[in-house]
Structure 1
Amino acid sequence: MLAGLSLAEGAANPFELIIRPFWVLVSIANFVVLLYLMRRFLWGPVLTMLQTRTDKIREGLDAAEAAKRDRERLTVEVERLLGEARREAAVLAERSTQAAEAAAAQVRAEAKTEAERIRERGRADARQLHDQALAQLRTEVAGMVVAAASRILGSEIDPAKHRALIERSLDEAGAELGKAN
């Protein structure tokens, strides 16, 4: 004890403080030894652990900052890629529209050509039918005229010559009708 109360020595005041130099030196020596032991065995590992922890925290902060920069860089890259993809999609849509319009125009042109071909074939068929009907009509009219002339004349005339005469007359009449129309 540094300060001891001594009632037995006859002190006048029971609360008097007595300092003993031996115990002061022992306390100082204890403190120095304890300080040396703590510095030697405890302070170094504690400082090493604190330094390690500080380094880990600093590395974590650096990694977080790097991740933030990477995230921002990737965000910019994603936006750029999305813009590029949108532009490409617009170009593809425009190309598709143009291709569809071109295909529709081609189909319309082909349909128009086919319709014109069908019309021409119809006209040709109609002309052919008209010519056939006219030829048949001529034949029938010639036959009827020959029969009528035979009855009127009372005798038979050469049907071939008569038919040639009728054909020529009909051709002339047809030419005159064609000029009138």
Structure 2
Amino acid sequence: MIPLILKVLKTGILTEPAPEAREDWRQRAATIQDEIVRMLGRALVIRQVDAGSCNGCELEIHALNNPYYNIEGLGIRFAASPRHADMLLVTGPVTRHMEQALRIAYDAMPDPKLVVAVGDCGCGGGIWGESYAVCGRVANVIPVDVAVPGCPPPPVDILRGILTAIATRREA
């Protein structure tokens, strides 16, 4: 134990240097925020629904809220109620027990509604497919605007899917 402590004291703290602040990212973030406010007149509100996932996608969605991605700084926030949401972010294959709950959440949302299916399970059923216990992909239960594949998809891909859904709403 003593040799290990001596080695730690001799080596010191090893870290990599902090990344330099990038002005282009700040400018891009301001542009995204302005675009969201212009289209919606307010912040984009998302209701996230776990329809039967393994929680891998949820971990990546939670990463969107950390200071690195900072989606609240872009004018995007999460809500606890679908009645206050503009977008439904659905993860996992839809289990039979969650089928009705997902439809209720979708019906409770005000129009126009956006739905983003996240992960391989949400996009195509994943390894579960369709069975007596699983309805399969989200599109089998409610209409999906954008699908974000990956197992789990990285946070930047999820953010790209959210922004793509907003862009499709603008074009419609």
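Each reported figure results from applying straightforward, stated rules to the coordinates on display, with no laboratory input. From a predicted model like this one, the values you see are computed outputs, not experimental measurements. Cβ atoms are built from the backbone, for glycine too; each structure is taken alone.
One of 1, 2 was used to calculate semi-axes √(5λ) of the Cα gyration tensor in Å, giving 145, 14, 12; which?
Numbers: 1: 145, 14, 12; 2: 34, 24, 12.
The read-out was computed on structure 1.
With relative contact order in percent (Cα under 8 Å, 6 or more apart) computed per structure, which member of 1, 2 shows the largest figure?
Numbers: 1: 9; 2: 20.
Largest one: structure 2.
Can you spot which of 1, 2 the value 11.5, 34 was calculated from, given it is Rg and Dmax of the Cα atoms in Å, for residues 48-95 alone? All intermediate terms of the calculation are to be shown ahead of the outcome.
On the way: 1: 20.4, 68; 2: 11.5, 34.
It traces back to 2.
Given a value of 10.6 for distance in nm of label points 7 Å out along Cα→Cβ at positions 80 and 152, calculated from one of 1, 2, which structure does it belong to? Present the calculation step by step, with values, prior to reporting the outcome.
Values: 1: 10.6; 2: 2.2.
Considering all the candidates, the number was obtained from 1.
Quick check: -31000 is what I get for helix-only ellipticity at 222 nm (-39500 (n - 2.57) for each DSSP H run of 4 or more, over all residues; to 500), calculated from one of 1, 2. Which structure matches?
Working: 1: -31000; 2: -13000.
Structure of origin is 1.
Here FRET efficiency 1/(1 + (r/R0)^6) of positions 56 and 104 (r between Cβ atoms, R0 = 41 Å, to 0.05) was calculated and came to 0.95; which of the structures 1, 2 was it taken from?
Details: 1: 0.05; 2: 0.95.
The read-out comes from structure 2.
Could you tell me which structure in 1, 2 was used to calculate P(r) over Cα pairs in 5 Å bins from 0, in percent, for residues 64-143 alone as 3, 11, 7, 8, 6, 8, 6, 6, 5, 5, 5, 4, 4, 4, 3, 3, 3, 2, 2, 2, 1, 1, 0? Walk me through the intermediate numbers first.
Working: 1: 3, 11, 7, 8, 6, 8, 6, 6, 5, 5, 5, 4, 4, 4, 3, 3, 3, 2, 2, 2, 1, 1, 0; 2: 3, 16, 22, 21, 17, 13, 7, 2, 0.
Considering all the candidates, the number was obtained from 1.
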